[in-house]
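Please treat every number below as a calculation from the coordinates, not as lab data. What you are looking at is a predicted structure, and each value in this text was computed from that prediction instead of being measured. Cβ atoms are built from the backbone, for glycine too; each structure is taken alone.
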Structure 1
Amino acid sequence: MTIHNGYENLNLVNPVVTLGIFDGVHRGHMVLLETLVSRAKDVTGESVVITFTPHPRQVLDKNFKDLSFLTTTEEKMVLLEKANIDHLILVEFTRNFSKILACDFVLEVLVKKLGTKHLIIGFNHHFGRSGKGDLNTIKQCTESMDFKVEQVQGIHTEEGAISSSSIREALLSGRLDDANRLLGYPYSINGTIVEGRKIGRELGFPTANIEPDNKFKLIPANGVYAVETVLNGKRYLGMSSIGSNPTVNSDERVKSIEVNIFELDENIYGMNISVSFMKWLRGEIKFENRKELTDQMKLDKMEVLRLLS
């Protein structure tokens, strides 16, 4: 996959194009991307994905308090490459860019700059100023041109269509199994190991405190999880606690991501780590004392080994 910063001076071969945010690159997105790759092969062309960075809401929203996303731009790039895309175009999203009319974007960028004759969009796709561009808009803009637009319906479950918002809601409500099923892979967080208060070590369960690479990365609901970690290219099982650690911490406003990595006890401060959330174990509990907490952590570890071994 070739990555381009912007859409100027590209030499694409008979491009079949799609565009969108693709937060999470979930199973619904994969249906669209598989269609894109297939159509490009049909016309001996190249598959092209256009996405935007930063996320439009980071530019347009005035309040960042509740802003969170499933994937960073870097994570999105990795997932899109796995989908066998030929070209990924990263478009810088600014306030001026947000004012471009949908029809102008189709004609000036997709047609004139990229040479697009075949565009594929999702079932609920909207773009352009105020999100007013849709399937009908594109058809009206290109009705006198040699231009084909195809809409892919995606995947529908009993709860409705798979969407990034439904996955975010599942993660925030502790429904990890649902989120992973809709994503098509385990939800993960990449970050740096930072120094904590070392209380886990006192309890016999040394933990790595994780600082996510991106401040807008969604943090799942408070609780304890069975996880797989990747550190220095090696995979380790472990258990992760997300929350305020109420048994040993009186300030509930302080939220942390801590991981007890099995079979590893060495200085790993400052190292990069990837944590994949495999199974939900339990909610966060305030125990009467540290012994009760330690006893429960022993049970949690046994459960992780049972689930993931």
Structure 2
Amino acid sequence: MDGGRPVRVAVVGVGHFGAEHARVYSECEGVELVGLCDIDTTAGRRLSDRFAQKLVADYRDLIGNVDAISLAVPTILHHRIACEFMEAGVSVLVEKPIASTLEEADRMVDLAKQCGVVLQVGHLERFNPAVSAARAVATRPRFFEAHRLSVFSPRSLDIDVVMDLMIHDIDIVLSLVRSPVAEVRAAGVPVITPRIDIANARIEFQDGCIANLTASRVSGERVRKIRFFQPNQYVSIDYSSQEAATVSVHPNAAGGLPAFDSSLLPVQRAEPLRLELLSFLRAIRGSAVEVTGTEGRAALALALAVTTKIQEHWARSRAYQPV
């Protein structure tokens, strides 16, 4: 597109996440927020009044007037709406997970290539400054331990906790481990909803790396932490506080006990969503896409594998079948 004019953007789905997208776009230079879309016109009108933007109930009314959209609607709608916009030459940032099925994800990835538009997936933790700091020191991770716990919220109940929360850590692990998955083991239970609300997954990669991931959306506290071990080093990340630290091991040449030293990694704190949307805007102007549709598809594939293992466990017990 013409690098001299503002990028015309709109947000489709202006619930909690969509409203934040609209806020950030409204604050970005070189961007014109031209519209908002939501079938809930009452809630949408409050946001449109705040940003003095046109509100439409039908997303098709935006086609022809936008260069790009953020798509923050229920997952089951991602494929259909994203494809309609991409076919019209509009770039799309779609919230995670990329789609409901791998077939839908494949169609979205292929269509983006055919139409020459940007498809970026909203794996927000990729843009967390603490993750960026840890990535700079990552060498060959051998073991991951992640805990992602949330108090109950009525949002995102159309998907289970694996797709809602665990997929964040799945994506981070996949971005750091360059090896195919060898085996997945998982267990999970419903607590409040008919779907899986608490889950644990053990993922082994062909190079021997293991990831142990736990996610819950019925916790009494909010925890967002991951740590990984690699040769002679341990790295910890607190997503919420945007802190990253290392403990390094220094062997004793004389054969005695090794020495240990710990340090905080330098982190330039910033709002991950702002960094994500800025990267999307750069991609529209020709830069590389930082979280591609292919990467979003890989995270979806592993999340679906985890969910399948949980369903197989419950099928064997005949006690419960997730929705």
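Out of 1, 2, which one gives 1.55 for Cα Rg over 2.2 N^0.38 Å, for residues 121-240 alone as computed from the coordinates? Label of the source structure: 1. When distance in nm of label points 7 Å out along Cα→Cβ at positions 49 and 281 is computed for each of 1, 2, the one that comes out at 2.7 is 2.
Which one of 1, 2 has helix-only ellipticity at 222 nm (-39500 (n - 2.57) for each DSSP H run of 4 or more, over all residues; to 500), as calculated from the coordinates, equal to -10000? This figure was derived from 2. Taking 70, 53, 39 as the value of Cα extents along the principal axes in Å derived from one of the structures shown (1, 2), identify that structure. Structure of origin is 2.
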